[in-house]
Structure I
Amino acid sequence: MHLTEPVHIDRLSRALERIVPRFPYYQVHVRKGAFWYTLEENPRIPLPVIDSKSPCRYMPIKQRGVFPFRIRVFGRTIAPEFSHALTDGTGALIFTKSLLATYRLIDLSSSSPEYKELYREYAADPEIFLFDTPARDEEFEDAFLSHFDPTIPTPDQEKKVFHLPGKKLPIGTYRVRTGDMSVQKIIDLAKEHNASITEFLSGVYFYSLQHIQEHVFSNKIRGRWDPLSVMLPVNLRGLLPSSTMRNFFLTLNPLLDTRLGHYELDEIIQRVHHFMKTQLDHRHLKQQITRNVKGVVHPLLRISPLWVKNIGLKMIYRDFGESRFSGSISNLGRAVFPPSLEDIIETLEFVPPPSSTLGVKCGVISYRGRLRLTFGSLIEETALERLVFTTLRSYGIPIKLTGNWKGEE
C-alpha cells in the first residue's frame, strides 16, 4: 500500500497497539504440542519492521512469541505480510483496511467533529473493523469444518504437470515485477471473449505457459508432454455462507492438455470460462473441502504424535500441494476504501507468496480504475512475465512496469 505521504512510524505503532486486540485470532503465536501445532494467544503487540527490497522473506513462525504476520514499512509504503496459517487474502485485506482507518483516527480527539465524521464513514464500511468494537463469534469459525460432509467422496488426484524450468535466484532474493494498467480496458477485452477478468487473465497466463513449453519441448514427442495446470484460488465466503476471518479459500485447477495440439488464446479463454462455470458449484467445492478436512478428523491421524504427522503432511503436500500446478494467478478483485482513505492511498499491490515448486506466481488487485498485476519469482528467467505483458500489450493495453530488479527502486 503506497501512500501519498511518508508513513509516520510512531503513529503506525500506536495504531497497531489499538487495532491488533480487535483481531484476537491474529494476536497469536504457534505453539508446538505433542499432537498438533496450535495457535496460542500472544499478549505482545507487533512492531513495524523496515521493508525489504526482496519481500516475503522467511518468517520463523514456529518460534515462540513470533507473530505469523508482520507489518513492513519504508518511506510511503505499508506492506502487511501474512502467513496462510492465519488467514487468506480476504482476511489480510480487511485487517489492512482496519489498520489504516485506525492510523487515520489515532491522533484525533474523539470529541472533535473530524473524528466523529471519519468514525461514521469507517463504521459504514463492512470491511473495516473498528478498534472499539468486539470481535464476533463467527469471525473465529473454522469454516472448513462447518461445511465438511464426511459422506462426500474426495475428488480424483490430478496428473503430473509441466513446471517452469529455470535457475534459482540467490537465497533471500525474490524478484517482484508489477504491471499497472487500466481496469476498464481489461474488462472490455474480457467481455469481447465472454469471460470475466480472472478467466481472461488466466487464459493469457496459460497461453504464455504454452509458448514456453513449446520452446522447452521442441525436440520432444508431443504425446509425451505433460499437461498445463494453473492454480486459481477462490474466496469461498461468497459461495458458502461464512463470515470467518480465518482461511476459507480453495484452489481450482483448469487443465490444458497440450499433448493434443496447440491452442489459440481465445480457445484457452473459453476452456477456462466453461471450467469455472462447472467447478464453482457448491457440490464440487464441498468435495474439495472433504478431501482437505478428512486428514484432520481421521481418528488414527488425530492420535499420532506430531513427528509422525510432520512426515505424513510432507508426503501429502508432495502429492496434493503445488506440485499439481504449472503456475498460479490469484485475483483479490476490486479493493474499495472510504473516500478519506482513498485520499491518502496512491496505489495498491498484491505480492504473491514465493513458491520453490512453481518458481513464479502472480497476484492481481484492482483499485481506483487501475489493475496491478504482480509477478513474484524465485528464478532468473523472466520469460513468463515478459510473455504475459507482451500479450496484453498486443491488444493495445498500455502497461507501466515497476519492480525490484536491478536498476529499479
Structure II
Amino acid sequence: MTEQESSLRLQQRRLVNRLFYGFMALLFRRFILNVFRLQPVDAGKVPRSGPGLILANHVCLFDPVWIYAMLRRPVYFAATEDLFRQPLVGKVIRWFGGFPKRKAAADLGAMRRIFQLAAKDQLIGIFPEGVRTWDGLNTPIVPGIVRLIQKLKVPVYVCRLEGAYLSYPRWAKWWRKLPVRGVFTKLYDPDTIPEDEGKVFDDITACIRNPDYDLPALPPARTRSGLAVNLTRLLYRCPNCGTLEGLKVTRPYSSNRVECSSCFSSWIVDLSCRVAVADEQGKPEDDWLPLHSVYARVRSMPLHPIQTGLRLGLEEGERLYMISRPRFLMKQERFPVLSVLAFGRAFLTDRRLLFRSRLGVRFSAPLSRIEALSVDPGDKLHFSYEGKLHRIPFRNESALKWYDMIHRLKGDA
C-alpha cells in the first residue's frame, strides 16, 4: 500500500446496510425526483441484483445522487478523495457506498475496492471522464476504464444524463432547477465485451455523449437572474481583447451579463448556456453561440509574457506568463491531512511553476514533472509533484485558467 493510501481507505469496507438503504430510499427518493425534476428512462434495464458496472457522463455535483435516486438498489460510486477530507461528508458518502479515488492518477486502493465489490455482486458507479465538464462537452475518457471493463467481466450499463449541464453548469453559483432525464441502456453482457480496446472506447464515448447543446433552446430567461455569476471561472479572458480576468459580472445580477474592464465589450448568457454579444441595453446584438465555442476561443488565444520587478531567479530565456494574487500553497504528507507549506504568490513560466513568499522562492517545480493536474470542488488547483499532492486554493480567481495554462505550456494536447 502506498503512502497515499492511509488507514482511512481501509475503514468501513462493509456493504451498505439494506435496512438503512430501504429507509433512506423511502424517505428521500420521491423528494429528490420531484425537487430535481428527474425523469428516469428505462431504469428497469439495470437489475435489482447481481454484479454490474454503471457508467455515466459527469456534468454536475448531483450526478451520483440523481443516479442513486433513479435506481432501486445501492450504487457504490468512486468519488474524489477531496470529499473525504471533510469528516462528516466523508462519513455520509461511505454510508451510501461511496469510496475515495485519487483524481487524475492511478489508485490501487480504489481498484482493489472495485474488484471486491464486483465479487460481492454489487453495482459499481464510475464516471469514465473522471472529472466534471466545464463547458458542456464531454471530457476525454480515462484510458484505464477500458482495461477495467475488460478485466471485471461484469454487465456494463450506461446512464446518460440529459439536461444536467444546463441545470447546474460546473462554473455556476446557483442551480437552475431545469428538468433532467436519466436514460439507461445496457452496453455489454460479460461475454459480449469486445477485446478491441478501441471498440470499447468508441462505444463508451457514444453512449455517454452529453447532448445538452442539441436540446431545443430554452426561452429567454427574463425572470431568471444571476445566470452570469461565476461565468468568469470559465471565461477567464475577454473573448474580444483577451485580457486575463478582464470580465466582470455587471450589476444588477438580473442582467445576466458580463463586461470587459479593458475593451468594454459586453456578453450575455441565457438558460441554454449560449452566449451573445450584448448592446448597451443588455440585448443580444449577434447570434447566440454555444458556451463551449466561446470557451474554445478563450483557451486558444495567444499567450504573452509579462515583466515583473521581483527576483525570481529565472533562467536565461525563461519567460513569465502568470502571477496569482496572494494564496496558500498546501502539501499532503499523508492522506487526508493537507498542511500549509507557504503563503505567497504563484508564478507560471514556460518552464516552471514557482511559489514565492516573503522569505523567497519556497517551491519550484518543472512543468514536465507536474502530474495529476486537476481542479477539485470550488476553485482548488491540485497537482502531484515528487509523489506528493499539492493544492493552491484560488478565491475570486479562476483555477481553470491555471489548469489550462499549465497544460498549454507543457505542450499537452
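Read-outs throughout are calculated quantities, based only on the coordinates presented, and are distinct from any laboratory measurement. Please read all numbers here as calculations on a predicted model, not as lab measurements. Cβ atoms are built from the backbone, for glycine too; each structure is taken alone.
Of note:
- Of the structures I, II, the one that -0.95, -1.06 was derived from, the read-out being log10 I(q)/I(0) by the Debye sum over Cα atoms at q = 0.21, 0.26 Å⁻¹, for residues 154-209 alone: I
- Highest-scoring label, criterion being distance in nm of label points 7 Å out along Cα→Cβ at positions 178 and 202, among I, II: II
- Cα extents along the principal axes in Å, for residues 314-377 alone derived as 39, 27, 20 - corresponding label from I, II: II
- Origin of the value 0.10, where FRET efficiency 1/(1 + (r/R0)^6) of positions 194 and 322 (r between Cβ atoms, R0 = 30 Å, to 0.05) was derived from one of I, II: II
- Among candidates I, II, the computation of Cα Rg over 2.2 N^0.38 Å, for residues 82-169 alone that gave 1.74 used structure I.
- Entry that produces 64, 52, 42 once Cα extents along the principal axes in Å is calculated, selected from I, II: II
- Structure responsible for -10500, with helix-only ellipticity at 222 nm (-39500 (n - 2.57) for each DSSP H run of 4 or more, over all residues; to 500) calculated and labels I, II on offer: I
- Structure from which 12 was derived, relative contact order in percent (Cα under 8 Å, 6 or more apart), options I, II: II
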